[in-house]
Structure 1
Amino acid sequence: MTRRDERRQFGEISRLPSGRFRARYADPEGRTHANGVRVRHTAPITFESRADAEAWLVDERRIVSSGEWSSPGVRAAVRRTPGLTLGEYAPRWLANRRVKGQPLADRTRDHYQDLMDRFILPFFGRTPLREITPEMVSHWYDTATPDRPTYRAHSYSLLRAILRTAADPAKNNGRPLIPFNPCGISGGGSSGAKRRVSPATAEEIAVIVANMPDRHRLMILLADGCALRFGELAELRRHDIDVKNAVIRVRRGVVRSRSAGVVAKAPKSDAGIRDVPIPPDIVDAVAEHLREFAAPGRDGLVFPGANGNHLSPSAFYGKVSRKRRGKPDTTGYGWYEARRIAGRQDLRFHDLRHGALTEAARHGATLAELMALGGHSTSQAAMRYQQAASDRLAQLARMRAEARGWSAS
C-alpha cells in the first residue's frame, strides 16, 4: 500500500511501497469519470526523491498557467510519434488554403506549387515541423536563391504563411503543431528595389505598331490607349465593343494555368468590371479591325487565334530575328521583334498599360479616375501611377507662379 497522499496547493505526492514517489494532479478542465470522481493525471514515471516529484508538479502547473496544457499522456505520445514533416504538411496546407473564404486561384496555386517544388521542399521537405528553427530559415534564405531576389522573396513569404498556419491553434483543432513561427526575417518577403518602368514614347509605339502583324496591331493601341491587360484583350468579344459610343466593356479575362488550362472568367474583383473609353484617334482603327480580323457573330473573339480559339501568348509574342554565323539568319515576328526594331527590348507588354495609367495621371487624373480606368480595387495600386507622374507637381508649381505674375523670361 502507498502512504497517505500528501496534499499540496497543486497536485499530490504519494510514497510507494518501493520507496519511490508518485505525483499526480486533478484535471485542470474539471473533467470527471462516469462515477463522478474527478479525473487525475499521473506522471508517466515515478521519482527517486520527493523533490523530483515536486519539480514535476511545478512544471505541470506552469504549463497549465500558460494556456497550452494537454495531458501528460498525450504529450508523451506526441514525443514518441515521428514529427510531421514540412513535406507532408505543405500539400495539405495548399489544398486547404483559402483567401477571403475562397479557394486559391488556379494560377496562384500553380505558382505556390512551383515555389514549393523548386525552392522550399528540396531544403525542408524531410524536416519535422518542430525542428525548423530560425537559424535554419536564415541559412536557407541566404543560400537557396541568392541571385534571384524575387523568387527568394516569394518563397520566403510562402514558407512564412505555411508555418504561420502550423503555429495557429485555431487552424489545428486548438493544438498548434509548432510553438511559434520561425520565419522572423525582417523584410524577407520583399525583393528590394522594384523594376523601374520607362513608358514607351508615341514614336516608339508607332514603330512597334507598324512592325506587328496586321491582326495584332490593335492590341498595341488598346493596351497603350485603354490600359487593358493581355488577358482582357484576348477575351474581348464583338458585343463588348461599342464603336458608336467609343466604349469597351471589360467583363471577362482569359487566365492560363497548368492545372486548369485556358479559362475565361470574370475579374477577381468587382473593380475589374468596367467601361473604358476608346481614345478618339483610334476609333477608326477599332472599326477597321472588327471588319477585317474579328471572328464573326456577336460573340466572336476580337483577337482570335489561328484555330479560332483564344489567342495564345506565344503566337502574339513571337520571336526575335537572329544573325547566325555560317547559317541563314532567322526571321523574327510579333511583339519581341517589333520592340527590338523600336529599340525597346526592355519593354514588356504590360508596360503599355503602365504607360497609359501614368499618362492619365500626368494629365491630371484623380486617384478615383485612375482606379476606374485600371480596374483597381485598392488605392495602393493606382497610387503607383500618381507617383510615377510626380513630375507634374513641378508643372503645377510653375503654373501657379505664372498665375501670380511670374515669367520665365
Structure 2
Amino acid sequence: MHLIRRLHPLDWVALGLLALGLLAVATGLLPTGPAGDVMERIGPLLPFLATVIVLGELTGRAGVFDVIASWVARTARGNYPALFGLCVAFASVTTIALNLDTTAVLLTPVMLALATRVGIAALPMAMTTVWLANTASLLLPASNLTNLLAAERIALSPSGLAATLWAAQLASIAVTTACLWGFYWRRGRRGADRYEPPTTPVPADPVLFRVCAAACAGFLLAILVADVELWMASGAAALVVVAVFAVRARAELKWSLIPYRLLILVPGMFLVVETVNSHGLHTLLSAALGTDDGLLGMLRSAGVGAGVSNVLNNLPAYVAGEAAVPSGNPHQLLALLVGVNVGPVITPWASLATLLWFERCRWHGTRIALGRFLGTGCVLAVTATLASTLALAATT
C-alpha cells in the first residue's frame, strides 16, 4: 500500500499503457506476430534510453551542467541578449548531443537554479529548455527516439542523418530563437535590463567532474565518427561514469537513477499504438498523408505529424505515421520526422520531454500559465515546422 501511494501520476500512465498493451496481445486484439515485430524493433532503444539517462543524471550530479550554466551566465556579463544567445546554444547542444529527455530532466533544474541564483526571471529560462528540447532534436539519432526509428527505416548512419537534416535543424532552431525572444525574452517580458553574473561553482569532486565531462564528450565523439550501435556508445560512457562514482561517491548510485518509468512507458505505448493502428488508425493516416513525395507531400506529412503528436504523443505519432508512408517515399518520411520532432510544443503531453519538464517546473515552484503555453506553442509549432520542412525540401 505504501508503494502504491508513492506512485507518481506518470507512473500510473506508464503502467496503464503497458497493461493495455499486454491485454491487447493476450486477447488477440494485437496478434503476436506484429507485437513481436514491435518489441524487436524497440529492443535496442531501451538500453540506450536507460544508459543515456543514467549518464546525464550522474554528469549533472558531478556538477558539469552547473559549471557550464554558470560559465554561460558569466560570459554574457550581465547582458540579456548575450545570455539569451548562449542559453539557446547551451540547450541546443545538450539536446543534440545527449537527447531531449536529458535536457528536460537535467538542464531544466540547472537553468531554473541559475535564474534563482542570479535573480532573473525563471520563465524565459524554462521555456528555452522545453522548446529547444523538442525543436533541437532533429540532427542525430541520439537526439530523439523517433530519430532512431527513422534512421533504421531509411538506413542512415549518424553522420548521414546529420548531413540530411542539418538545414532543417538550423531552421527550427532559428525560428525557435525568434519565438523565444518575442514571447519570453524581450525587455517587456523578462522585466529587467541587466543581471548580476554569478560566481563560478567549484565541483565538490574534481575527479568526478573531469571523468563525467570526458565520458559525455567521448559518447558524442563515438556516435559521430565511429560505426557503433548507439546503445553501445551510451552504455560504455555510462559504465565509465558509474565506475568512477562507485569509487568516489558510492552513495549517489541508487536504483532510482534507472528511468523505470520510461522503460515501462515506451513498450506499452508502442503496443497500444500498434493495436490502434491495426484497427483503423492506419487507414486514416494513409488518407491524411497521401502518397506525394514532393514538396506538397512533405508539407502535408509534416503537418499531420505535428498535429497527431499534439493530440496523442510524438512517439506513437511517428510509429503510426511511418507505417502509412509508402516505402519509396524517403522525403515524405523525413518530413514526417520533422513534424513529430519540431511540432510537439503545443500540448503538455505532446512529448515525454514536455511532461518531464512540467514535473521539474512544478518541483521548482515555477508557474506555467497553460493558456500562454498553448498559444505561444501553437505559433512555434506552425512556423518552425513549416520553416524546417521547406529547408529540408531545399537541401534534399
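The numbers here are math on the coordinates, done by the rules we state, and not lab data. Remember, predicted model here, so these are calculated numbers, not experimental data. Cβ atoms are built from the backbone, for glycine too; each structure is taken alone.
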message: Computing distance in nm of label points 7 Å out along Cα→Cβ at positions 51 and 347 for each of 1, 2, which one ends up highest?
response: 1
Given 194 for volume of the Cα convex hull per residue in Å³, for residues 139-306 alone, calculated: source structure among 1, 2: 1
field: Which entry (1, 2) yields the derived value 32, 26, 20 for semi-axes √(5λ) of the Cα gyration tensor in Å
entry: 2
field: Source structure (of 1, 2) for distance in nm of label points 7 Å out along Cα→Cβ at positions 11 and 339, computed value 3.7
entry: 2
task: Match the computed value 25 of relative contact order in percent (Cα under 8 Å, 6 or more apart) to one of the structures 1, 2, and report its label.
output: 2
- prompt: From 1, 2, which structure was helix-only ellipticity at 222 nm (-39500 (n - 2.57) for each DSSP H run of 4 or more, over all residues; to 500) = -12500 calculated on?
  reply: 1
query: If we compute distance in nm of label points 7 Å out along Cα→Cβ at positions 179 and 331 for structures 1, 2, which one ends up with the highest value?
result: 1
